[in-house]
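So, here come the structures, one by one.
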Structure P
Amino acid sequence: MHLLASPLQKQFYTYLPKSPIYKTYSVADLPIAYHNLVNHQNGGYTSKSYVPTNTPTEDALNAAYIPYIAGMFEQQITAAYHIPSITRQNKFKNRQHVPDTGIIFYEDQDRVAYMDYANAPTGNQPSVVYMNIGLGQQITLADTFDDFIAKFEDRFLGNPAPTLISYHRINAAILRESSYENINYLIDTFGLFLGKEWQNDWHELMNHYEDKPFSQFQESIRSYSQTHELFV
């Protein structure tokens with residue numbers, strides 16, 4: 001699994017090892033596997049998004065859907081459909097439901113995933129926990145972040161993934177599509193639910209590519225991770 005950059009925002013990779021994240025936790029406490037992930041792309045949508053579980057969730061009978069992993073950057077996000085930074089833990093609306101030993105890296109409405117340091121055998125090997133606040137559900141997805149990353153897999157349950165309509169699920173779906181026609185369908189259909197600002201941002205971006213091969217759009221998205229520039 002790797003991360004796909006959101007073309008609707010820029011996530012610059014700037015931090016110091018002692019930079020605080022939450023409570024007593026700092027950048028130095030984060031797992032090496034997380035550092036490796038964000039070194040390549042500083043927060044983004046997951047190329048594979050289902051993590052197996054031993055119990056049903058609202059996403060699947062035996063998996064949880066994790067469409068993005070938050071990056072590590074200081075700039076404030078300017079829209080609800082931007083991927084957040086783990087350095088701004090108090091901006092997560094469900095922070096109050098997560099223990100002080102947890103570092104949230106994914107939140108979408110009432111669904112949350114976090115690194116839990118409560119029983120970490122060493123300082124930077126937290127377990128990974130998934131919560132559905134609305135259902136009161138809590139599941140340990142992996143004993144370490146390394147194991148968590150290794151568990152991601154594809155499930156062909158639809159694009160966008162059921163059973164939630166959200167900015168992040170539709171953004172992830174758009175990045176997985178294989179034609180302009182399909183992308184524009186998603187933008188127009190879900191713009192009715194997600195609002196004009198989100199819809200206009202996507203339309204403005206796609207207008208740059210309408211007369212170019214779809215492969216050029218795909219390559220531009222891939223290169224955006226390194227350059228933060230879309231080639232049109």
Structure Q
Amino acid sequence: MFLRIISLLALCAIVSSSTSTSDPVCTNANRDVDGIAGSTNAEVANYHHEWAIVSGFKADVHLTIFGFISLPLTVSLSAYNGMLQSLNSISRSGDFLECQHVDGNTLEGVLKYDRLTPTYDQMTVKFLNWEIEGQFIYEVEPSFNVYLVNGTSGCGVETFDLASSDKVNYRFVADSWKGDFLNTILHYALTYADSTPLLSITTDACHDIVTQFFAQIWCRTFE
């Protein structure tokens with residue numbers, strides 16, 4: 001009986017030791033992330049001049065009544081390549097955790113941007129019998145869930161997902177009263193039913209910045 005108890009205790013010790021060594025050790029990484037974000041913004045300003053070229057798009061936006069009832073009216077958009085500004089405005093949102101695993105390290109948290117402004121100097125808007133060309137400005141403050149991994153297969157961004165998009169605004173600028181009217185129609189239509197790729201275009205540009213700059217700065221700390 002005594003030997004059986006000793007065997008059970010030894011087995012429990014082995015299991016406990018195995019579990020404790022496999023559990024990750026996590027620490028608050030807010031200070032380090034703030035430093036990495038600051039370095040990222042400085043490098044983006046130096047190499048990207050704070051902006052990037054973004055692709056054009058075409059989209060049909062259907063008018064609705066407060067987003068619930070569809071109307072038989074459509075606003076057609078056709079935009080050439082634009083410019084996304086303020087890419088050097090990345091910062092931490094909330095707490096970041098850096099964890100040490102048996103096979104590497106991870107960094108997880110939410111990164112946010114100040115107001116980003118994709119601007120299209122040439123966009124054609126068609127509504128009813130009107131066709132007006134003007135400048136289109138999209139404004140958004142996005143946040144992203146990020147998960148970075150430094151492991152046996154390399155170091156970089158593992159996941160990058162949109163967490164939120166705040167303070168969204170749309171502006172169409174054309175030098176005529178028709179342009180002012182279409183700005184009102186377009187702003188209303190997009191506010192309640194944005195079927196354009198604007199947010200995904202902005203997300204892709206932010207992903208590139210995090211991959212090329214933020215992640216690489218973090219990865220260099222393990223060299």
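Just so you know, all these numbers are worked out from the coordinates, no wet-lab data involved. Computed from a predicted structure; not experimentally measured. Cβ atoms are built from the backbone, for glycine too; each structure is taken alone.
When distance in nm of label points 7 Å out along Cα→Cβ at positions 82 and 106 is calculated for each of structures P, Q, structure Q gives the greatest result.
Match the computed value 20.1, 65 of Rg and Dmax of the Cα atoms in Å, for residues 34-153 alone to one of the structures P, Q, and report its label. Traced to structure Q. For the read-out mean projected area of the Cα convex hull in nm², a value of 18.5 was computed from one structure; give its label from P, Q. The value was obtained from structure Q. P, Q: which one has mean count of other Cβ atoms within 10 Å over residues 74-81, as calculated, at 13.2? Working through the options, I get structure P. Set P, Q, criterion distance in nm of label points 7 Å out along Cα→Cβ at positions 42 and 58: the highest-scoring structure is Q.
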